[in-house]
1. Consider the structures 1, 2: one of them gives -6500 for helix-only ellipticity at 222 nm (-39500 (n - 2.57) for each DSSP H run of 4 or more, over all residues; to 500) as calculated from the coordinates. Say which.
2. Work out the source of 15.7 here, i.e. which of 1, 2 gives that when Kirkwood radius over Cα pairs in Å, for residues 121-256 alone is computed.
3. Supply the structure label, taken from 1, 2, corresponding to Rg and Dmax of the Cα atoms in Å, for residues 217-352 alone with the calculated value 18.9, 59.
4. Once percent of Cα pairs over 30 Å apart is calculated for all of 1, 2, which comes out largest?
5. For relative contact order in percent (Cα under 8 Å, 6 or more apart), which of the structures 1, 2 scores highest?
Structure 1
Amino acid sequence: MGLEPAEHARRPRLAISAERIFDGCGWHNDSVILIDGGLVQRIAPRDQSAGDWPTEIMPPGTVLAPGFIDLQVNGGGGILLNDAPTPEAMRAIARAHRRYGTTSCLPTLISDTRAKAVAAIAAAKSLEGTDGILGLHLEGPFISRARPGIHRPDRILSATTDDLDWLGELSAVGSSMVTLAPECVPAGFVKTLAESGIRVSVGHSEADADTLTGAIDDGLSGVTHIFNAMPAMSARQPGIVGVALTDQRLTAGIILDGIHVDPLVVRAAFAAKNHSNIALVSDAMPTIGTEQDHFELMGRQIQLLNGRLVSENGTLAGAHLELASAVKNAVTLVGISLDDALRAASLVPARFLGIEHHRGTLSAGARADIVALTANLDVLTTWIAGKPPEITDPRTVRRET
């Protein structure tokens, strides 16, 4: 998931200077990120940096951080992956989210036909981790009919061992994941997927604590949008939420738009997970990066009303959210430290996918995927492997050579 040798050789040296740099673990003040061949060489104090490197000097107050990694992106830029599970659609979705600081993502296909799922797997495989596409997230179709959310009931299936044949193709698709309900799959299903390198996450499920714990022992390692599409925890029925908050083997994704989960509940989740196993996810839909206020989701009209995406019967249908807003909400609505908010959008999802040595961090040897934020946590620009986007906010940089 790094750079090929030829691509590495083509990328020139670059230094990016800012007042504050967060490397995924700690802070560096008045420092410079030195990038060579698309990889981070090191972070150095400004007065110790290589003086002959071309340098981009960020405006006062700028924060540099690892580029955001979104594990759950249904759409963006007017495109829904379920409508077009193609490489072109995946690239367009990733481009729409890049302006919001997301440098890597998992395009997400919600429960649909097997033909759509197979096409999405082939599309993600053809991209081979390029263009900000890490892999594919299949959210369903092996979920609980009792917890469908916005998933079409006729697209929800009960798994058989035969499904492992086509689903196993995901093991050849970069860093990929499957959301399923453990109570709706045969014995050994989770273990087979996990042992093939696919990340398995519980979601849209009514699994009890014992069932989920057994799945974790078999390799399940994630929780898809914790608190949503699952039973609430109670005194005598801890369920998915109780296990998720207490078992540190699980990384829990959370939709932090101020709508899906109350800010106080978000704060409790961060505290329970020791601020290290909560990943911010967008669950974004096509409205991101556009002015549109509605779209069609598999035959149903979805409307954007007061920040909510809802179907005609009022069911939440994904989120009108991107990770830059999720980070800002974590700080301003929930009271999470900026360190923890940035980590939840970068290093934590990278660690969940097993790519934390070269994504989600600005340590030496990591890919130079970087986001620049203003003091108000608005995105100025991004770099992927040290390369800026074609269009950059004119407020961003002053260049020196």
Structure 2
Amino acid sequence: MTRTLGVYIHIPFCAGKCAYCDFYSLAGQENKMDKYQSALIRHIEETAPQMAPYYIDTVYFGGGTPGFYGAKRLCGIFDALKRSARVLKASEVTVEMNPDSVKRGELAQLRRAGFNRISLGVQSANDTILRTIGRQHDFRQAEQAVRAARAEGFDNISLDLIYGLPGQTRNDWADTLSKCIALRPQHFSCYGLKIEDGTPICKYRGSELLPDEDDQADMYLYMTEILESYGYPQYEISNFALPGKASKHNLKYWLLDDYMGFGPSAHSFVDGVRYSYVRDLDRYIAGVFDNLDLVDDYEKNDRLETAAEYIMLGMRTVRGISRKEYTAVYRSGFDKIEYLLGEYEKKGWVKSGGGRWHFSSSGFLLSNILIGTLLEAQSQAKMSANPWIAEALTQTGRETI
């Protein structure tokens, strides 16, 4: 059986830090780009033996703002990956860009190198809101960026949008969706604003400028309805795509497929092992050159954790979960979970068909609570019917699962 691997490459540099951003990204650190480039390429080359058993079918350059890092450096990294591992010609190769970082000449260079998908951070069509959240572009630049990407041969374009922003009304959100749909991208990623501690946008916490939970829920339900009506069915809580254009790389996260990350704060999941690298650019660079430990977190999933992740991640998607998959792979009873899913279905939160269960749009709104209850149902399975659970609990010292 052919084994495939997704590769994520973190580019931590950006032109300016947005007010809501909690990702590991750095503004004003351009003087470290060349040293980081050398460290990243060395790390990729040193990891070649670990990648050798796989064919790489997705590559994702995220950040930060990879577009700000420059096409020459991005192509250099991709070339190093192709030298070090078996990258399929048909791989999905994504690069994140902001409208203000898009340059026609660099787009052409990326396309020639094999990049074939762009994820464009648009966030809103309202220029006032864009300034409020610290974005360095206006919507006109976003429109120009889409046209430029298409002109250079990119036929797989995703737009990132945010709802629940300060000063945003339902009408503003409807206008953003309408203007972005008119650009006819292949994919949308739409996220509700999450205020993270320590970010500048925290000053709006509790403010009347922020849409409340009911307003956000209305925005979400409207979004799912309007995108569906224009041919973008939902395939994950926050993601919508034209048929055949779902993000192959992101699906790896939700389907528990193998992926390997490079760069500070990058995460990996390979052969049931999760690990991440230090969230510090200087430590990452020094670690590569001085052969120091780069790993920040490391955890090997046991069967209990993998079973829980199957539910948590599977229920994020419209593909959902099934009794057949759950019992075949995890050897645990599905009856309690299925009963609860049936109760959810009566309330309109879940849909079923073809032996699979998945959330409806209203169910996705309550997904954190509903998934938590499913995990409780999982933990109440009788150990007498699942001998491996008792064995796992003995090994881990847990009292419950």
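1. 1
2. 2
3. Derived from 2, not from the others.
4. Details: 1: 37; 2: 46.
Looking at the calculated values, the largest one is 2.
5. Structure 1 comes out on top.
Quick note: the coordinates plus some simple rules give every number you see, no bench work behind them. In this text, all values refer to a predicted model and were calculated from it rather than measured experimentally.
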